[in-house]
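Below you'll find the structures, each written out as structure tokens.
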Structure 1
């Protein structure tokens, strides 16, 4: 048993060092190529800006709101409404993190340096998820505090970070964007085309909710909660509607959709020539 521990120890250490080196390499690629990090900056600025605009509009119309609308008003969810657009930017980021290498031909050098494709794929996915999570947290907290200040200035109800479900929603903003990025990453592995992967991700995350909203309310409620983006976005609000899944159940469903895409992408990435 001692011999086994001695023989496997260096291998495990070498494997850990290899993964750390791969992660550093993937982070360097993203940091030194303009498109991915510009996409993350645009995500933060535009999502937070849109949330502030929505909060201002909600506050301006607050005196005219009906009693039922006031009772269902969610100041936390309102401050995170900008993530509707943010998911488009994170989809582009998730796709470009992989397809950018195919576009430049760098993928061949990457796979020559590290022939274990599963390690390359897993490391890329990990870096994409980590950066998306951080960007989501930054966006969520900026949006929340800015929007609460805007709502307070209009005498509309506000939320505090210590209120039930608020901190979970803010952390959920990072989790939601991390999984949305991996959703697009899986599509990128399947399609190997920036335009194709981004279009497919937007088509699956953004368009279906718009179409479902045109359906009668009962059918909208029944179908809408199964859509990937709407299921994942349940985590962005402390309030749960009767027709919705619970926050973690909806997010879990979004994770299942993403795992299927990412798993299929890995199979293709592992078999297809670079």
Structure 2
């Protein structure tokens, strides 16, 4: 499939970039540092003592799986929000590079449809986000599992949610790029969507403090379509820490996020089909 070939080329391009090499090395270094410096004493399934860099961390004895829940929760939030910020900065120029003079004319001269070029770019970036999130979460699970005997795959599932959330942000970045070929504008669009996602999370509370008028109406309409990224982050944290949550609410969040991404991609394809190169 042409889209998969485009996605593969994007992954090869990303592999040659120092940003992604630096990210991989940084994640590996942090995991190795955690593996070497963290000492956990587990007695009959209970976490009896913890040492970090040789210094004791005082806490009451409790079941190891319960004691690790806050760790997985914090790690999930770091992967979610850190991944969003890094993705916006590092992936902003993939779209403009696709549309760069000379390259786009060459691609369009091949037996390939325009929507396949956009779909391949989107899938390649989504694969990058998924790989980074899963690598970080799976590495943490392996390190803590080897030290405590507590094994759980929920943090990895949480990382997948983080990647899907970034997919909705990048769909907006790609749509903006098709209209204006600018890496800076693409990054600004991504950052704006992240901020709007945070505002949409607290939409009801913010509307309560706003007075009636055009501004309130505009804000209500805008935040009604943008995915509430904060709620997705909370759901990812609940999964990672085995905390209770409503599965139905998560399904609705995912459906809304995927629909938002699909709508933005449809706009991007519509515009791309009508552009002359």
Fill in the blank from the handout: From the coordinates of one of 1, 2, distance in nm of label points 7 Å out along Cα→Cβ at positions 83 and 179 came out at 2.8; that one is structure 2
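1, 2: which one has FRET efficiency 1/(1 + (r/R0)^6) of positions 107 and 155 (r between Cβ atoms, R0 = 35 Å, to 0.05), as calculated, at 0.35?
On the way: 1: 0.05; 2: 0.35.
Among 1, 2, the structure yielding 0.35 for FRET efficiency 1/(1 + (r/R0)^6) of positions 107 and 155 (r between Cβ atoms, R0 = 35 Å, to 0.05) is 2.
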Exercise for the section: Can you spot which of 1, 2 the value 0.65 was calculated from, given it is FRET efficiency 1/(1 + (r/R0)^6) of positions 211 and 243 (r between Cβ atoms, R0 = 41 Å, to 0.05)? Expected result: 2
Completion exercise
Cα extents along the principal axes in Å, calculated, reads 71, 40, 39; among 1, 2 the input was structure 1
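The numbers here are math on the coordinates, done by the rules we state, and not lab data. Being a predicted model, the structure only gives us computed values, none of them experimental. Cβ atoms are built from the backbone, for glycine too; each structure is taken alone.
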